[in-house]
Structure 1
Amino acid sequence: MSKIKLVFLVLCCIFLACSKIKAQDKLYPNEFQLKDVVLLEGPFKHARDLNIQTLLKYDVDRILAPFRKEAGLPAKASGFPNWEGLDGHVGGHYLTAMAMNYAATGNAECKRRMDYMISELKACQEANEINNIDWGKGYAGGMPNSKAIWSTLQKGDFRAYRSAWAPCYNIHKMYAGLRDAWLYTGNNDSRTIFLKFCDWGINITSALTDEQMQSMLDAEHGGINEIFADAYQITGDVKYLVAAKRFSHRMLLDAMAADNDNLDNKHANTQIPKAIGFQRIAELTHDKYFTEAGSFFWETVTGKRSLAFGGNSRREFFPSPSSCIDFINDVEGPESCNSYNMLKLTEDLFRTDPSAKYADYYERTLYNHILSTQHPEHGGYVYFTPARPRHYRVYSAPNEAMWCCVGTGMENHGKYNQFIYTHNNDSLYLNLFIASELNWKEKGIKIKQETIFPDEEKTKLTVTEGSSHFNLMIRYPSWVKDAALKIIVNGKAVSYKSHPSSYIAVDRLWKAGDVVQVLLPMQNSIEHFPNVPSYIAIMHGPILLGAKTGTEDLKGLIADDGRWGQIPGGQKLPVDKAPIIIEDDISKITDELVPIKDKPLTFTAPGLKMINPIKVVLEPFYKIHDARYMMYWMSLTNTQYRSYHDSLAVQHKE
């Protein structure tokens, strides 16, 4: 072999090794690779496996149809009819789902579909450079009417852009899909397509003034600032950081950075992805302005604008405090997309500040909202989760009802193993109590977590292989009482001074055979509805308890291709005829709950005094499907009820 060939071969090997390391190290250095955290039997593994079965029922050529159409390539299949006008948005979500599930499980069909999509998108990108020469170099989107929108936008003419349905939101999904195919699997073709697409985004807006950029960003645009921040981290090229800041919407950024909550009556899932971008920029630059914006947004939404199960928004918008009663009256409750994005923001914030408050919120939302939005038998996805008493949810079906929450739903159930454990230098964080096995390759150690939490109030970790010195950071959940948590290492209790919503450090040389038991006593508690204190939710630990109330008129339970099929359109049963709890001392309500033998997390309440009574059987909300339900209950004192009854009589008379 000649010296030139040898040098070339060495350089190629170095390049491939560096590419692999970059992809595996990912953009998120505190997270383990998905393949290194294996889910064991339990509700999350069931949901993940069912989701893969559901995903593989989708027709990939139909998903790709909009991209071929806009690139001027011959059709291989027809597109989906539902949500025409946002056609193409699901493609990026599907690509992410294929990448994550292949990375986590090694599923060969997921990889085949991922590779096929990337090859098709590469062909579309190449065709755009030829067929749309004046505006399409690098374009890999499937936005309907792309030519009219982007060829005029680059000249500062926003008429086609504004008459279309969220063009930047649409293409953001494919940006994210291409990034994730590289991120989770190391696919370098997707990385190349992604960066060329980013260059297109910079070029198509290069002639716009800052004022024009902000005007463009008045329309929903997803987390496109996050995408450019990711490109900056991948390449180190500052042009992408400049773009990330340029694509940050000042309307929200300036308010959040000044600790000003301006979210009333704003479309919720338009705002949340912007904040993800703010936090990604903050993480990479340590810019205090962006740092405060991301953090304050999270505090505002989780502290003031979220329901007991972690979700937020009604009719897709953040209500003002005086309008929160809409949650009770409307059937368009919190949107699944919102919680998907809030969990992304939570992961980002935790990476720079590993605080237990983030993991507490993550756990609550994961169990009560995300897990509940998948049908446990056919795998359909949920859009709205009504809080209205005695209403219900509807589900999607494969190749129909291509809502935004179908897209995020495709991803949700493939990333359950992403936040169970995280690491920071010599510290391993136990964030979630989910049965799983961790292979911490850098430490040469394997850990098995055995639990059926929340059906039992404990978890056990066993070091199954290796030996290494590190800090095991065990989350002390906010829902465990002060001094009630117990940690036992190899039969000996660990003393600590920490309080709920914190981490307890166990620093030692860990070796195969070590066993850690964590006892997590749970209790019943009451949570008041935000700004409507007469309504309460009943929690057991972090788990929202609900009650089935009937199966009448579940119209559209499995949605068709109708434009509004995501809305549960069956009869709205009268709110005043729903069960009302009468109790002068609200703290006594939880005392009335009686556990049902051999049915974990299931209670009756025979001692509760009720108007419009039902036989109450409380169970985890995430297990309630194909039924009307109660998640919030009106709870009044005797005096309050008399006043309420009198006011209803007056309204009826009027």
Structure 2
Amino acid sequence: MCGIVGFIDFKKQSSETILNACTDELIHRGPDGRGVTFFNREAGQVGLGHRRLSIIDLSDAAGQPMQYEGLWIVFNGEIYNYKEIKEELLLVGHQFKAHSDTEVILHAWQQWGEAMLSRFIGMFAFVIYDTHKESLFCCRDRAGVKPFYYYWENDLFLFSSELKGMMKHPAFKKEIDLDALSAYMQFGYVPTPYCIFENCYKLKPGHYLKLDVKTKFFTTHQYWNVYDAYNKPVLEIGFEEAVTETEKLLTNAFQYRMVSDVPVGVFLSGGYDSSCVTAILQKNNTEKIKTFTIGVPDAGLNEAPYAKEIAKHLGTDHTEYYCTQKEALEIVPELPFYYDEPFADSSAIPTTLVSRVARKQVTVALSADAGDEIFAGYNRYDYMMRYGKKMAQLPASIRKLAAATMDLIPADRVPILRKKYEFHTRYEKVKSFLKNNSEKNILVSLTRHMTDEEINKLFKKKVKKIETAFDSSELQAERFTILDYIMAVDYQTYLVDDILQKVDRAGMSVSLEGREPFLDHRIIEWAAQLPSHFKYDKGKKKIILKEIVHKYIPKQIMDRPKMGFGIPLQHWLTQELKPFVDQLFDEQYIETQGIFNNEEIQRLRNSFYNGRVERVEKIWFILMFQMWYERWMK
């Protein structure tokens, strides 16, 4: 795990000094070493920068930028099966100087070109500069575990693992994309491929970008698509055989994530996903697996007792740490630096806390994300399966009449229910379902936190709706089910832009490499073809995964409601964080900023202070943007 940064400046107004500054802005991603390479070519200046977190081959020979026969690379991530690929390359005459996966990528590129990607099992974002062909190849892994930003404006191409690496370049223009900001206000993240800044983008997962330095022409290509798996025929397989084959695949994928020359641990929350990772790894390793859990009891966040019981049953080397609410709150002002694009998932706080605890003992930590997206674990899947069909079956006349009636009666005027927690939000969601009962609209309404109408009121200027993976129609009709549709969309949206960004930035804030065992591409390719009822059936979620876990952990230990990380936002925003709200929602501040409708901002803040607790997420989303704005735009 590292940080990469670089540029091609066709106007030749950059320098090695600028490259050094951009590189060192990512020191938290790679404190173990640094390297830069600067070329003055006829077509323009080319700069490659790398901050190293040493994981595989700790010697200087594995440093970056690395070169081989005119090919230069900067690489962030891990190719877990690099030894097998290296054996293939040795058989056809390649010779190696070191023992790193970086060197294997360079030789694989020379041997196979883009076709090498089909061989890789791993997480990666890398750039290869070919000095002979004067071309740049930028690539991001299939699931999007590793981040990759790029910027193209005024004959300057920039790339980086984080925005701050590019922002350090004096020619980077920090102009907010209001359409992207409006999407952030709805989802709590800026959806890929967009970025908070104009002329700036995220390379999509499963894509690569090719830039011809001589012609300045670049294109992006998709080399992997989750829909290719979902569009294959459903496997004709019995449940017991499916359990056996799934466990074999999980075991192989999880073991690959233990490949390291430094200590490795596992985040153990006590839920099914992290327990599955821990149980399978402990079964297949003679040494005790290191597991880590935190609790923040005075903030109402405490899964530690459950994790401790599971760790004891499995026999892991377990560390639990109880943080104070003060420790959790102290992280909030730091979030805008590490999450240098507006980000509103409050579970970034406990994720950062557990990363700090783990980093004292290990350099690599496995996180069990994506189990929900792959094996149908979210409650919203249950809602869609239970109520989506019912909503679709309602006659259009009844739906339109009900929606029109709700338009005439605002949620604020509904007796008794208006005082219920989140009633206003749920009222608006139901109204949206009634107006448009398509699967896409129901999913978007369950996912977003502000309606289009609320967004239009919030901004001073008119904003446009951007196209996202929610708008995909790639799931073929013959394979279409509501469950497959929503899981495929989540795999490309919430997983990439929320979950993976959260874990990457939280870990990197303390130079901890995060690995995602469930995001081995072979797992989703297999699970997508399993019969749906092996994953979800009549309210039961993650059926096949739970069957595997129960082999190692008694059902009575595991069987409890899904918890997750819960932060007491309402209390914090009216108590400890209130000074931030008062400062950044101030009328003069909003007016000077010139982005939001001041009247709407004050209405939201005042109604929240006066007891409208359902406004809490809106207040938090706005606050997280304002704190980001204060850090990066002032």
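A short reminder: the numbers here are calculations on the coordinates, not readings from a lab. The model shown is predicted, which means the values in this text are computed figures rather than measured ones. Cβ atoms are built from the backbone, for glycine too; each structure is taken alone.
Key figures for this structure:
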| read-out | value |
| --- | --- |
| When mean count of other Cβ atoms within 10 Å over residues 527-534 is computed for each of 1, 2, the largest belongs to | 2 |
| Value 13, calculated as relative contact order in percent (Cα under 8 Å, 6 or more apart), assigned to which of 1, 2 | 1 |
| Test item: mean count of other Cβ atoms within 10 Å over residues 167-174 calculated as 26.0, pick one of 1, 2 | 1 |
| Entry that produces 3.7 once distance in nm of label points 7 Å out along Cα→Cβ at positions 47 and 623 is calculated, selected from 1, 2 | 2 |
| Highest-scoring label, criterion being mean count of other Cβ atoms within 10 Å over residues 239-246, among 1, 2 | 1 |
